[in-house]
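J.: Input: structures, listed below.
Bear in mind these aren't lab numbers, they're just calculated from the coordinates by the rules spelled out. Predicted model, so just to flag it, every value in this text is computed and none were measured. Cβ atoms are built from the backbone, for glycine too; each structure is taken alone.
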Structure I
Amino acid sequence: MGSQREALARTFGWVSVRRSLIVALVIGTVLNAINQGPEMLSGNWPNWWKLVLTYFVPFAVASYGSYAAFRSSES
C-alpha cells in the first residue's frame with residue numbers, strides 16, 4: 001500500500017500537476033480549435049461543457065500516465 005500512496009503523492013505533487021496542466025493547455029487548445037473553431041469563428045459562443053471536457057480529459061490522461069509511471073517504477 002505504501003507504493004500506491006507514494007505514487008498518488010507524487011502524481012498530485014506540484015511538478016506532476018504542472019506538467020499535466022501544460023499538456024492540458026496545449027492539447028486542449030488544439031482540440032478546442034478543431035472541435036469548436038468553426039462555431040467560434042462564426043461569432044457563436046462555445047459550448048461550455050465541451051470546453052471544460054476538452055481541457056479536463058488531457059489533464060486526466062496525463063495525470064494517470066504519471067501515476068502509472070510512478071507505480072511501475074516503485075515495483
Structure II
Amino acid sequence: MDRLTVFGLFAVTLMLVTYALEDRARWATLAFAFACALGSGYGFLQGAWPFGVVEAIWAAVAVRKWYRRRV
C-alpha cells in the first residue's frame with residue numbers, strides 16, 4: 001500500500017468511528033466533519049473529484065449539524 005491509500009483508509013475509518021459516536025457526544029459530530037474533510041482531500045488527491053466534492057458537502061453538513069447542536 002502506498003501512502004495515499006493509507007491516508008484514504010485512515011480518513012474513511014475515522015469517518016466510520018466518529019459517525020458511530022455522533023449520538024453519544026457532540027464533539028464526535030465535529031470530528032466527523034474533520035474526517036469528511038480528510039476524505040474529501042483524499043478524493044481530490046486520488047483524482048476522484050466527484051468523491052472529493054461529495055465528501056466536502058458532507059463536511060459542511062456535519063459542521064452545520066454540530067453548530068446547531070451547540071446552540
Structure III
Amino acid sequence: MSMSNTDKDRFFNSIPSYRGEFSPENLVFNANLQEFTNRVSIICALETGGKISPGEAYKQIKDLWTELEQSKQNLLADD
C-alpha cells in the first residue's frame with residue numbers, strides 16, 4: 001500500500017479542528033500558532049540531525065516567534 005503525497009502531507013501536518021471561542025481573528029491566530037509549532041518541530045529535528053547549527057536553529061525560531069507576536073498584536077489587539 002503506497003500513500004500519495006497529499007495523504008502524507010495530511011498525516012504529518014494535520015490541523016485539528018478549532019475548539020476555542022469562535023471569531024475570525026481567533027481562528028486565524030490559531031492557524032498561525034499551529035503553523036509556528038509545526039515549523040519549530042521541523043527546525044528542532046534539523047538541528048538534532050545535524051543539518052543546521054544550534055545558532056541557526058535559535059535564529060529561525062526567534063524569527064518565527066517575532067512573526068507570531070506580530071500576528072497576535074494585529075489579530076488580538078483587544079485581548
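J.: One of I, II, III was used to compute Cα extents along the principal axes in Å, and the answer was 40, 20, 12. Which one was it? Before the final figure, lay out each step's value.
T.: Numbers: I: 52, 18, 17; II: 40, 20, 12; III: 42, 39, 14.
Source structure for this number: II.
J.: Compute relative contact order in percent (Cα under 8 Å, 6 or more apart) for each of I, II, III and report the one that scores greatest.
T.: The structure with the largest value is I.
J.: Compute distance in nm of label points 7 Å out along Cα→Cβ at positions 7 and 23 for each of I, II, III and report the one that scores greatest.
T.: Details: I: 1.5; II: 3.4; III: 4.1.
Top value of distance in nm of label points 7 Å out along Cα→Cβ at positions 7 and 23, among I, II, III, belongs to structure III.
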